[in-house]
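Undergrad: Alright, structures below, take your time with them.
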Structure 1
Amino acid sequence: MTVWDRPEPPDRPVPLDRERIVAAAIALADEGGLAAVSVRKVAARLNAGPMRLYGYLSTKEELFDLMVDEVNGEILPEERPVDWREALRVLSRRTREAALRHEWLADLLGGRPSLGPNGLAVTEAKLAALDGLADIDTVMRAVETVSAYVIGAIRREVANLRAERASGLSELDWQRASGPHVMNMLATGLFPALAKAVHDGTDVDAGTAFATGLDWVLDAVAAKVARPPA
């Protein structure tokens with residue numbers, strides 16, 4: 001039985017429900033990452049005893065499941081585009097935006113499937129965007145491919161943000177500090193392709209890189225699922 005199938009216990013002097021528990025856990029995670037979340041810390045924030053929370057969930061992993069499902073509710077747009085590319089683009093962009101608001105989400109994306117109502121609704125929206133364009137196996141592989149790109153791009157971006165904070169250097173300051181080493185290595189002639197990228201490539205921000213990569217992935221999906229023009 002999943003955490004969503006179990007009934008909540010009756011109310012007591014300190015009002016509790018899963019909604020309050022999840023909100024407190026998300027607030028802790030937003031402040032200090034997943035390491036800051038424990039049943040004891042959530043209970044303390046709610047002025048309740050830790051054992052009371054076990055009436056609403058059995059493990060910390062179930063708490064994480066509830067947190068992910070809550071954030072999945074932020075990903076679903078109020079209006080869903082009819083065009084399949086735009087529908088997947090919107091869901092992908094909103095997933096990235098949610099992960100930048102809640103960086104801990106990057107650590108949980110791509111884990112076990114989200115079986116909560118919001119998680120299932122996000123999956124439904126992805127599959128529905130491609131419904132009728134190809135057989136269901138092709139549609140599923142297409143959705144998995146887009147999701148793999150989105151998860152990988154988000155994790156990389158969040159990792160860079162964390163590294164920047166840990167070093168105390170902005171990306172520009174880090175580039176300046178590491179520049180002499182990189183230039184010395186490129187001057188050896190051992191890395192010609194990398195040298196070309198460094199000297200001739202265009203530097204873009206993370207949002208632009210994400211959108212460009214996503215468009216390329218959607219182009220590949222289109223080659224597999226989109227109907228030819230009439």
Structure 2
Amino acid sequence: MRLQLITIFILSFGYSFGQVFSYPEVNTNGQRFADFIPNGWTVLDSAKGDMNKDGKDDLALVVQFRDSVLIAKVENDDLDTVFTQPRMLLLAFYNVISKRYELVERSNTFILTHDQDNMEEPFHDISISIGVLKIGFNIFMNSGGWGTFSNIYKFIYQDKEFRLIGAEYNYLNRGSGETVERSYNFLKNKVKLSTGTISSDIMKTKWHNLKVNELKTLKTFSQPFTWKMEKYFYL
């Protein structure tokens with residue numbers, strides 16, 4: 001599944017067609033979740049935890065535009081237009097001096113939108129554990145495909161960037177029962193590949209070396225399923 005969004009948005013409900021949608025400004029600091037939510041947006045998911053290892057809980061927010069908009073979308077080199085609700089990822093650190101949260105990162109593209117009628121909601125959850133920011137997705141097609149899979153992306157804050165240090169990929173073919181699990185460790189340049197079936201607890205496991213010269217960040221890896229890891233596989 002390889003996706004690329006063209007950042008051309010046309011307002012649909014409550015607005016006239018032809019007007020270009022603009023992502024709103026977001027407050028650079030605040031005392032609580034609500035201070036970072038622009039007018040017309042709502043919280044889809046949130047998490048608290050220490051991301052910069054200063055002993056204080058930070059904020060991670062996934063927010064969604066309340067109305068649906070028409071977007072131009074490229075998938076597998078085919079151009080299409082779909083109605084969807086834009087989303088943003090917002091990350092804020094707690095400042096012990098000001099006693100306020102300060103926005104340190106935002107992404108308008110990393111959180112997948114729900115824009116296909118034959119697919120369940122792709123965004124699963126966001127969490128923070130032991131300094132690691134985890135963002136999960138589930139791809140489940142109600143029609144048009146037997147495969148279902150989930151990805152979890154793992155970021156740490158390092159050198160003023162959120163760097164991708166690992167990822168988990170789990171695939172199930174609902175027809176054959178085939179399962180595939182890939183566990184990526186970009187710090188060690190290793191991937192653990194496990195294959196099996198849902199009818200057995202036995203998995204065949206192999207380790208492979210990776211060739212990742214530089215860790216990707218939320219800026220350089222702006223959207224899931226666009227990083228070509230193998231000949232026919234996109235992470």
Structure 3
Amino acid sequence: MIFARDLVGHIATALAADGLILRGGFRFADGEAAPAGPSGAPAKSALLVGQAGAAPWPHFQRWLGQQASGIANPLDTWSRAVIGAVAQGCGARAVSPSDRPYLPFQQWAMRAEGLKPSPLGILMHPTYGLWHAYRGALLFEDEISLPEAHEMNHLCDACVEKPCLKSCPVGAYSVAGFAHEACLLHVRGTDGAPCRAGGCLDRNACPYGAEYRYPADVQAFHMAAFAGL
């Protein structure tokens with residue numbers, strides 16, 4: 001058994017082997033409707049797991065090359081396997097953003113790291129910009145020691161130009177929200193080749209966290225998954 005004082009460090013080390021990182025954590029309040037922990041009792045603590053930039057990509061690609069062709073939702077499958085193995089080793093229950101019924105991952109992320117949504121809906125990180133993701137969470141039935149929380153500046157508040165709302169050819173993102181169908185039609189059509197090859201033009205227009213920007217092949221993978229290509 002891992003001693004509580006060593007738990008977070010052990011988890012971080014285990015996740016790093018596959019390019020993943022801890023993304024903060026929080027405790028469920030007394031009386032809060034918390035999801036079940038590993039035994040089925042309500043969880044008391046949560047640690048979020050994710051990535052900064054494309055660090056997990058080579059690990060995922062290596063795993064994918066060993067799987068049968070045509071595997072459905074491969075990145076979700078890989079993430080569940082990696083985070084699930086870590087959960088087994090530390091007495092936690094692993095959950096995923098794509099689990100049904102959906103868990104409030106974005107609310108959890110804002111709670112754990114103090115982030116706010118960008119105009120694109122993606123949470124803005126003061127270091128990673130829009131180039132980060134949450135791949136799962138570890139739920140514990142004990143009140144564990146959590147990573148130190150830091151106050152985060154919301155970069156979008158100081159961004160006057162808002163290039164993220166001006167680069168899409170069909171204006172898919174606006175203050176009115178996301179025009180999902182217009183985006184899909186464009187990405188799947190003849191004029192959507194730049195989006196298919198290099199990712200969302202609005203997202204790429206954001207100046208923050210450029211050093212963490214996903215490479216074109218990673219963005220193309222996510223765009224194909226989004227558009228069902």
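Where a number appears in this text, it was derived from the coordinates with a stated rule and is not lab data. These numbers were taken from a predicted model, which means no experiment stands behind them. Cβ atoms are built from the backbone, for glycine too; each structure is taken alone.
Undergrad: One of 1, 2, 3 was used to compute FRET efficiency 1/(1 + (r/R0)^6) of positions 135 and 167 (r between Cβ atoms, R0 = 25 Å, to 0.05), and the answer was 0.00. Which one was it?
TA: Value 0.00 for FRET efficiency 1/(1 + (r/R0)^6) of positions 135 and 167 (r between Cβ atoms, R0 = 25 Å, to 0.05) corresponds to 1 out of 1, 2, 3.
Undergrad: When you work out mean projected area of the Cα convex hull in nm² for each of the structures 1, 2, 3, which one comes out largest?
TA: That would be structure 1.
Undergrad: For the read-out helix-only ellipticity at 222 nm (-39500 (n - 2.57) for each DSSP H run of 4 or more, over all residues; to 500), a value of -10000 was computed from one structure; give its label from 1, 2, 3. Don't jump to the answer; show the numbers that get you there.
TA: On the way: 1: -22000; 2: 0; 3: -10000.
Derived from the structure labelled 3.
Undergrad: If you work out relative contact order in percent (Cα under 8 Å, 6 or more apart) for 1, 2, 3, which one comes out largest?
TA: Of structures 1, 2, 3, the maximum of relative contact order in percent (Cα under 8 Å, 6 or more apart) occurs in 3.
Undergrad: Additional query: Please state which of the structures 1, 2, 3 yields 3.8 when distance in nm of label points 7 Å out along Cα→Cβ at positions 119 and 175 is computed from it.
TA: So the calculation was done on 1.
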